[in-house]
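None of the figures in this text is laboratory data; all of them are computed from the coordinates on show. Since this is a predicted model, take the numbers as computed values, not measurements. Cβ atoms are built from the backbone, for glycine too; each structure is taken alone.
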Structure I
């Protein structure tokens, strides 16, 4: 199954606007716009971080169901970002995975 379809099937509808816009990332890869792609990645990371911080401040994080919901959200978004980076590297003959992992490790949602 393609990841775009998988992502659409597994999102929580009420949080729809906070998920990574995987289609936008793929579109910027197809257009071979390196600057736009990296800018989109940064914007998507900001969006995910804002949601995760809001979730932690709003919901009881001692409740295992809330922890699982947040973890599921993080994994789906992380995979969308990783798949986009992988496509980017393949399409443009780049090797940006190392920089991506370094960037991800600095994110708030990664430290949860």
Structure II
């Protein structure tokens, strides 16, 4: 089963992700996303959230992560609007620099 992409406003997701990134800077470096089926086959929204090294530290990551998730989920309501379950995946800025995973890089669709 796959989410009907006609009903998912991807530009709105990009705009909200960019807005949350600006609002939570310098803790949040980048928020990307993809829409795919999860392990159960349910259409889902997978966020890729790159945090500053400082925000990714043990004493801060839970607080920063809670703020990111609350802002994204409150503004987009992906489950209620598009029947997409949100997954929030995190990586530190230095971890991304080491891994250089293209899926976790800033994309050109963002304004």
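Some points to look at:
- In this comparison of I, II, the computed figure -0.42, -0.70, -0.79, -1.13 for log10 I(q)/I(0) by the Debye sum over Cα atoms at q = 0.14, 0.19, 0.21, 0.32 Å⁻¹, for residues 28-75 alone is attributed to II.
- For FRET efficiency 1/(1 + (r/R0)^6) of positions 68 and 100 (r between Cβ atoms, R0 = 25 Å, to 0.05) computed as 0.45, the structure of I, II it came from: I
- Structure responsible for -23500, with helix-only ellipticity at 222 nm (-39500 (n - 2.57) for each DSSP H run of 4 or more, over all residues; to 500) calculated and labels I, II on offer: I
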